[in-house]
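Trainee: Read through the structures below before going on.
None of the figures in this text is laboratory data; all of them are computed from the coordinates on show. This one's a predicted model, so the numbers in the text were calculated from it and none came from an experiment. Cβ atoms are built from the backbone, for glycine too; each structure is taken alone.
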Structure 1
């Protein structure tokens, strides 16, 4: 098989000039001729309207000054001739520039061809116009004479095309900047995108500042540099650099609706020195404000030139600043969400540790204390408590590993949910010595994993509270499937709770266990109720959506 290398793929005889010529001719094939012919003749039409308007105004002025109709007619004829001879070519020249600019900007491709061809068509239209109004035979213009009408309009068309290329290039740079900013993951990436695509030769630094303090109207009184782009390495522009309104009074002049361009030579001595220390003789300050009106930062573009940026360059930076404000706000929200996620993960770990390890340690301590008390007299009871403490320690070690891995409880991995609850009740009864009954009502249905974990942990916590506080002799745990809801009830015949502990607010004073249960249930869109009377036992009821993980899914 023959493989064409890069050297054989491109003929060595192909010159850059011939390649450029081929490209230029290829662009000619892409020209849409209606966008050449109609705009070209439109130039002649517009020119007729402009010149006709000028002649009408001239005739009105002359008719006022001259009372004789013959003199007026003669003066108007002379004026029309002069206007048609000298003003018409000038008018056509500028109209051709405007029309060519508009067409080339709209098409966006082959702009040089569009400009030149529109100039050719407008020149031919001008020749026909002269032949029609001057009474010159058309055949006269279809020899070399017609070419005398083409150079000037072609030049005008090229100027319009050249100007449109400049505008299109700026639009392309703004578009590329917008694309890069939209994917920027950090403030540094934002300023790098702006510097790479929008910075001109007279831009030395681009800075993105966060607002530390705000004064009247939300205007910043102190800002800190988040990130900076420099055309040349400049150690003075480092993150953490601060500007205050005391030394940089221009901060207090900022408006959320307008940018502010400053020149160091026009500033007070203190502020002038502050900017010149940063290598800036002029600067553009653009407030970064969200559509809701919130200040999120400040964008600065500095220049070593004392004259500042051009109006068009300023507009380019102002255009992109709106997107910078949105991206900066999104980055802030993402960071806030990450902090919230970290906090929630800490809370989850705290709940899991409390529901597993803390309860296991409590059980181990209780069995060891019981073994210590029975050690002198009853070796059989001592051995039984030591075995239970050893078993609990091993279970707690396994649970600790699963908490770290954020997996489902081992019991739910190997056992159907209703049987898992039954085993929890059975083991609790054996360890606590309290009679316990487990019941299931309704048709058993599959539950979302988060619902299963929440009900399992809540049952463990509720039974642990019964053993520690209720002084109960019996307990009943009921799992009910009711329509689109699953309900877990834990009842005991113990001493009950104080009245304030049964209210939602009272749960916060009942220890971390009840608080953790309520948080788990609330995250899944469920409800938790506690009913109790002193001396008449306690009922804890949890209801959760049956089909999914609720709001916390």
Structure 2
């Protein structure tokens, strides 16, 4: 397989060229790789391609057991399993073709069916439908749509959302929920059946869905007191498949025992779904800018730095070139590496992260977190100055634009895994655009001449970092945080307030909650004293079972609000008061 991949590599020149960068991006973002979602064959093909290119350039493997790879497990999209309703009294036969939701608990329960009507969730909880229906210890039948209320404008709509309804049912003591659309609501334009992924997150009770005809049969049976709905056995099963994916790691040896890690993720969103900003569209998300661009630049720089005629001054430090997997799932690959490093983490002096560096048409690239080491700014200025002597045409000129405080892109990229370990890390980012996380992020839209210039700049920057700089000049300094944040950030849609936490997407705390992988430097969470490993359980009035409850809390509160945060730290309950900041951005 490796030999076949090597045959596809572009012809190398002494220095990176626009043509070589385009060839890498075209291959990595081709339909053949089906969007490179972590855990898929397309992502593995990309990993082998990157390893093959580094091997051909003369780098050494820096993965596990002398290989180019570090393997780790990721959770794939959930799937519906065996779901059914068994009627223990009466003559109705079991229903074995019912649906469920991805958020459902996998469990079998027994109880009577009780109608909670529209499943209204009102501010005064003693007046909501769950309180009136008396669902405690029973199975709640909940109508999806609500034909009145302030949010519906007097027409068919929802009062609250389905997450609220299911949470409220569980809080009222329901054993399970059956959701469905009434036929009259379908006649008014409502959707008949719920999609499997209609509700995000995880719920503490089983949830089944039924079609409109069956929903009406159940509702009529409850209203008429029919025996066959008074003893029901409900089974919901949601499968949580996992798969292996890869970090790809190459080494350029230096003369000492310290390391500079230059990285960028190579995975993307596959056929869409979770993470896509084209909801409901099943199409390959090729991710040319995000982040085939960063992977291509990193690969070309590694190849150039490995060539004897381009070595330049001798390097004091070793260089690790890291192509991270599963960034789109929550920085999982880089986080796994800092927790299971393939070189001594204590010897890693800094990280350079490239994520979305291909949309350079305005002639600049944003640099963030350069305050995290004293040496970064002078090194960046020197690299910029040296690259300016190349006699580049106007269409290839590229300027570093350094931002202070707020990290570009909201900071949500792999450098944050290093910040969480208090290792200095700088981030390069060319900005958001209308194709971000959509199928339209394709290779013809990238600026390859300026990407070639960027390769020259990064080459010089890494040579400086790996050279004779004293270790103390690369000591970690937490970047200051400004309020309000800069615009153009990658943030949670619908959220108004900013908390400043880095979720640990791979963690599954016992009893629920959102575990922190770290905090944004200088942000509200850091100022309140929250730390890596803390498990958030309450933010203000919102109980936190998962990250989606946390998102709901951020949409509920406003900048400047002071909220009480309850969390677990090493098994012990603690509380802090946290002042939410302005989110800014688009």
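Trainee: Where is relative contact order in percent (Cα under 8 Å, 6 or more apart) largest, in which of 1, 2?
Mentor: Comparing 1, 2 by relative contact order in percent (Cα under 8 Å, 6 or more apart), the maximum is at 2.
Trainee: For Kirkwood radius over Cα pairs in Å, for residues 32-351 alone, which of 1, 2 scores largest?
Mentor: Across 1, 2, Kirkwood radius over Cα pairs in Å, for residues 32-351 alone peaks for 1.
Trainee: Still on this structure, please answer the following. One of 1, 2 was used to compute Rg/Rh (Cα atoms, Kirkwood Rh), for residues 264-527 alone, and the answer was 0.95. Which one was it?
Mentor: 2
Trainee: Of structures 1, 2, which gives -18500 when helix-only ellipticity at 222 nm (-39500 (n - 2.57) for each DSSP H run of 4 or more, over all residues; to 500) is computed from the coordinates?
Mentor: Source structure for this number: 1.
Trainee: Thinking of 1, 2, which structure, once mean count of other Cβ atoms within 10 Å over residues 80-87 is computed, gives back 13.8?
Mentor: Traced to structure 1.
Trainee: As an exercise: mean count of other Cβ atoms within 10 Å over residues 112-119, calculated from one structure in 1, 2, equals 25.8. Which structure is it?
Mentor: The read-out comes from structure 1.
Trainee: Looking at structures 1, 2, which one was mean projected area of the Cα convex hull in nm² calculated from, given that it came out as 54.1?
Mentor: Source structure for this number: 1.
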